[in-house]
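Listed next: structures, encoded as structure tokens.
Bear in mind these aren't lab numbers, they're just calculated from the coordinates by the rules spelled out. Here the structure is a predicted model, which means the values were calculated and not measured.
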Structure P
Amino acid sequence: MIDSKLNIDQFLDQDEKKDLLRLLTAGSVDDGKSTLIGRLLFDSKKLYEDQLTALERDSKRVGNAGEEIDYALLLDGLKAEREQGITIDVAYRYFSTNKRKFIIADTPGHEQYTRNMITGGSTANLAIILVDARTGVITQTKRHTYLVSLLGIKHVVLAINKMDIVDYKEEVYNQISEDYKDFASQLNIPDIQCMPLSALKGDNVVDKSENMPWYHGPSLLDYLETVHVVSDRNFEDFRFPIQYVLRPNLDFRGFSGKVASGIIRKGDEIMAIPSGKKSKVSGIHTYEGELEEAFCPQGITLTLEDEIDISRGEMLVHSDSQPKSSRQFEAMLVWMDEQEMNLHTQFVIKHTTNKTKARIDEIQYQVDVNTLDKLDKETFSLNEIGRVTISTNQPLFFDPYYKNKSTGAFVLIDPVTNNTCSVGMIIDKAKEEDLYSRIADMDREKMNRGESLISVSEREERYNQRGQTIWITGLHGSGKRELAYTIEKALFDKGKTVVVFDGATVRAGLSHELDYSLADRAEHLRRVAHMCKLLNDQGVIAICAFISPNDNIRQQVKEIIGEDRFTLAYINKDVEECKKAQPDLYGKYENEIIKNLPGMDLLYEVPTEAIFIDDITSTSIILESIK
């Protein structure tokens, strides 16, 4: 009894230590992806009795393999998949042998499901690309190979399927292998293994086939059990994005996350970025206990010798091996949203555990994944792929994707729908001279004329507002300034970008040398009008509180700013009411200390076309006029 328990414990311990291989299958429709995986599970004796019974029953009822078992039904679980005999969504299957554990992603072959393949292949170490021995390398084969290369998958098995239909001819296998390697030589795939097999008959799937004695390579399962993938990971550059600050009690403060790359040991000096603060690792903690070292992709909690302020979104690295940092970078982007890309959208970018805002500055080109041609495009639609330049509000700390998948990958999220609209692979920092030359080539003439490269409509969409001016007129003491700042606060609370100008603040700076003569009053208001126009051109709302007593002057202000962006509001209070609000000012006039006071010795012309405000505590009438 004790020996039996010991054997079970040994078996479980050995099983736990097996390494994991993640792989995907890709290929054209009816190339046999699902059948191959089903056959692999069947021949390696990894199916339960109830699965076998259900497979035999379903093969007779909805199968597409005649009298034989339809192994594809093990993977095609959706009703639409079984009805059409195709794969639509990614199907995952888990199994293990005595040597290794496997996670298989069966991905769709249709071009319209490219995003599904990207999803399934994002974590894969190896790809099995199937071709039909009758048709050889077709555009779908090239498309899937390009996608595999884009995802940074370093190991590819070209499974030349249905060899039984071509009588297991060696020359067919040789020709397809040669064609494929010629195409793949243009891409960055270091390890390619070609195999002839028949998924339906089981040739070279688990056991070597007697029907192809000319093939001296391994069977598919033999290769999957022995292919070396551990060295594909980056063990040189330590990257530890902080996911959570763990504080279970006053005596423990740790930083939890997943080791994205590299190795960390107790006593190692680390640097927190972006702060640049340094410390040493005092402990490496896991659920099972404390470790002396950890490596990717382990989930751990680090404790440090020094109390330094670190929070989610920051990263720990070795000080002698730091990632790149930039707000502008170039990337390959896969568009995954049903809605077409809008270059005016300010996306949310999620990179490691960090989030910030981002925009797509430029589409350099779109890739025709069937021919690898580079196309000029102004936007991307669903499943389209291309090279773009992206800018972020805050600097990102990253490695190129080919060097480190974890810190080189990101997703863009639509801020309105919260949909993941694209995934990207960072190539490198954008070169400053390239950014300048693109702008110069594109709009040099506009800049020479002093025109902005950003259109009015682009600003309106970015700020969610229209640049305009609310001009509030009225006598001294009518409450113009109070109303202006009340409106500013109400608009700011709604997320608007708004500024206020009033007579006292402008005369203290911009118009400090002007007096209160009629000519200087006109110049004072002319300057304010031009300031408002500049701000309105930038998409900013301006609120002005000025007496502006003369109708002719107000008309000139309106012409400078633009009739479609100018709204005049008049505070309807007579001189007697205003005297109560500012008795000192009107007292100086009555004592002949000052003169040229509008409404007294200077004519104030009540506007005939304006919004009349009787109660300055009510801002709704003006807020309704702001579009």
Structure Q
Amino acid sequence: MTLLKLLALGASATALLTAGSSALYQETPAPAAEVAAAEQTESERLNDWFQDVFEAGIARSPMTQTFLGMKTSYDQWNTVTEEFAAETLRINQENLAYMRENFDFDALDESAQLSWRLFEYDAERAEDAWQWRNHNYTFTPRSGPHMGIPSFLINSHRVDTVEDAEAYIGRLNNVGTYLDQNIANARTSFDMGVSTPLWTYEPMIVTARNVISGTPFDDSGEDSPLMADFRSKVTALELGEDETARLIANAAAALTGTVGPAYERLIAMFEEQAETAGTDDGIWHVPDGEHYYNFLLAGYTTTDMSAEEIHALGVAEVERIHGEMRDIMTEVGFDGTLQEFFEFMRTDAQFYYSNDDEGRERYLAEATALIDTMRDTLPEMFNTFPEAELEVRRVEEFREASAGKAFYGRPAPNGSRPGIYYANLRDMADMPTYQMEALAYHEGIPGHHMQLAIMQELEGVPAFRRFGGYTAYTEGWGLYSEYLPLEYGFYDDPYSDFGRLAMELWRACRLVVDTGIHHYRWDRQEAIDYLATNTPNPMGDVQNAIDRYIVYPGQATAYKIGMNEILRLRGVAEEALGDAYDIRDFHDVVLTQGAMPLSIFEERVQTWIENGGG
């Protein structure tokens, strides 16, 4: 799972983006390209306009600027009011109208025509999303500004100078406004009947309380997460004792004067809402929830598959993968049922590292080694490679209790931050070694790092495409990347290959439980029981996953649907092209124009086939 939308955008902004649109907030520019229009091709003119639109858009989002490695508006947060969102929608509509009126689609080259179609798709999707602007969950146990604020400052706000440190303090002093806007959005949703279930409030309160625990909020003797981060970054500047002390004192004052009270207001809202929050887990319980879920499914999968079709696909895929797992049981000589084999994989000590610092360091080292080994094989699979570096890191302790199992953070375009594969090592019982290989390939290479770093580095492709994304395409590639190494001799340990199948099974089960919860009205326990029975994952993993699917309705369906489509179209191309087929060229088709809806990807593959695979 990727972090761009959660880190770079405010909570109400994601209401327009959460179902797959990559459109940023954009102001209609007066394109500089008009001056030299006669000297440009239509594609160049359109791309210049796209760049103007993109720059106008990020000018409205200080957090996006920081995420992209810029230091403009460095002491500011995004504006997430409904008025701002309404203005954004108006700008997007004006931009779409301007493009259609001022550029000739038929005069564009293939890549520019693709940009046109994606810009159009995103703008229309954003317009459709407006009716659901208050249906998204502003705060959940897994995401939201209560987690996003410290994560953003720690991971994205670089401190290279005194001015950067002052900007960090400025952001601390501005937390109150940003958090209060999000609180207002959450209250609006709650008042209309949109809220996460009762059980979500306790973990949200715990996470928020963790942010304001420690120095300077209390005398526990340990720094709070933000104080520790600021102190570390400022100390590294080596400014001298007096200047360092001044900056730290100012940060402490901002934390106690602004951040602490803002989080206390947030916690008070959580406690208030918990008194009347409902217990229904599915999104069906919100006003017009069935139609909202269908909207989310269409956005995440970029298909017109119904909930019933997705559920049936999941059931069929689970049955198929179970069959392949029984073959591995035979190979390793296990005598028993599949469920007994699952219990063996859950509990046997050989598959787990010690739940201490030594075990965690071992996991990080071996995950890094797996990625280093994969690098040597990449030229057999690919023609195109990313320039950005990749690191494996542990999820920070302040958020590991509510963060996912693993996820990828994109590199900064200017090289100031590498791509990061985050592994959640809070409880090593949730990170079996037999899944380590597939997980490293998914989040690292040839998975998200190959795809997303390459996408950001594309030349001649507008920025809104290089920094956007579609969940089915992005996560479909991640899951496909777990399978691909099998064809090159990886997973030579049958238990590791079982881990690959276990992760594919996990995504197949998601099709069943996501639609089960949000369409067929399963409760949390029914979904937990299904995953626990049909997968080898430990119970902590199962419970954490179901909690995720409850608060991100529809998102989890995109992975398997995207993978299946990539594999299907690869098979079509291989059969059609025969000896002219080269998997490295197919991967260029997937990666060298960035993410796109699956229907448009199918057209791109068909065009490649018609051109002889060249």
Structure R
Amino acid sequence: MPRSRKVLALVAGAAALAAPLALAAPAAGAEGAAAPYTVTPLRFTVEAGGRSCAVDADLYRPAGTDAAHPAPAVLATNGFGGSKSDGSTAAIGKAFAERGYVGLVYSGLGFGKSGCLISLDDPEADGRAAARLVDFLAGSIAADDGTRADFVTRDGTGDPRVGMIGGSYGGAVQLAAASVDPRIDALVPLITWNDLAYSLAPNAADRATPGVFKWQWANGFYLMGEGQPLLSPSLDPSRINSLGCLHFVTDACDTIRLLDSGRYPAAATEKMLAYARSVSPVSYLDRITAPTLIVQGQSDSLFNLNEARATYDRLRERGVDTRMIWQSWGHSGGQKAGELDLGDPEGSYVGQRVLAWFDRHLRKNAAADTGPAFAWYREGQSGYGTADRVPALSQKLYLSGDGKLVDNRTKVARGSRQYANWLVPTSHSESSLAGMIGLPDPRPYDTPGTYLGWSSAPLTEPVDLVGAPRATLRVVSPATERVQDSGDAADKLVLFAKLYDVAPDGTKTLVNRLVAPVRVPDVTRSFTVELPGIVHRYETGHRLEFVVAASDTAYSGNRGIKPVTVVSAPESTGTLSLPLVQGRVG
């Protein structure tokens, strides 16, 4: 296939990335003769990122709402690559209008028929655009055709009762909007990010050091964004930047090019990290006061559970009413029967929680039960687990020199083992691009000689792990030590930590295909790795295996061959700490 056709196929296939975000559309009902709401297309002119552009929206108005009988509003926009008209976004307007809320659903900046550049949910662009729509719901401004909203419940002059809901790109925009507009009364961000620097180039050991480029996910979204003029043709000049950076803001293109280059000189890297964080909730959570129900997916290698945990912890530290649910599905799939379905939100645990959240904060129903602080989907078990806090690390295991994972330091055997990377990836967790273009994804694997593993004894009882394990490591790598202070972060050692479930027959499962990429800050010192959060039951007879690998096909790798040795002794060895809610290892 010619290169141009391959790129077009990838861009078109990249639209599949939005599919895991889809909240199922309401089931067909009494539309037609007795529709419970009307839908009116609207257009707004907004100032965003120094440009004047149009925002394309649909107003869902429940029958019977007027100035004398107002209703609270729900505002929503699309995931990356979508629009107001895609199934998941339109479903939000329909579902809430059917339940008596005014819905305003719009295409995000740079998508669908909305103008302006894609600015990655920048509070000063995407956030300000959303705030302008809040002005409309307040009755303070009219749409471009003169339509005014005098039928939305108000808490005061210019202050409408409004909440927001949406997934991924439509999740982060809620936090961006709430950071610039305190009138927003409630948020329900689903499967979104806390820090794009961590999302696209994670370093599970040190967020101050540039991470390991997640090249498949990042380039898939980049191609989808640059392909918008092909996927959604428009002559709107506000949507075009330049030939070198067609549809994004310039800083976004500069970021992806730096990451793709494989070289990370200090000045350029600091600029990249500063930009990525400036458009991320991590930089503006302290300005948010709206009650927030965070819903994150366990099956998500793009925005993992650690992202939600970081947002949750910061908001709660500040006293913001915040709850968190870890559902099964995320960007990597994984939806299970009975999970969130806007066609029947009352029929799922998460749907009931969402309805109760808006009932409490938008309808001011003090009797609405907004649920526990933390809940998680438990596959193969009854219902969701709940707790008043996220489980803490509760058991420490030790990395023994003979490859065992033991529960007491005295059991550690003295020894050293070595692995080395190749110039091509030798381990596989997932192929993010496989789903985009309809290809099968091989099972996870590690090539002998390019990784080290430590295994527990077979479990004598089931063990339930809920949260992010944490490892402390010390490695020896003379080849890295000679170059790691070159001033280019790409010369530092790269490795990948992960946790397998090994069945009695030897079958290995990498839970949700998640790994912890690490660019080691300094190989002469020990370092701590926060693994991705998981929810998983290890059954009786199974073993836990902790693995450190040299590479991964979904990420960039080491520059040059860098052998690594891990030394263990009772008085000095690596550790693995686990957040267990049931059972014990060893």
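Quick notes
- Answer label among P, Q, R for the case where helix-only ellipticity at 222 nm (-39500 (n - 2.57) for each DSSP H run of 4 or more, over all residues; to 500), calculated from the coordinates, equals -6000: R
- When semi-axes √(5λ) of the Cα gyration tensor in Å, for residues 296-495 alone is computed for each of P, Q, R, the one that comes out at 37, 27, 17 is P.
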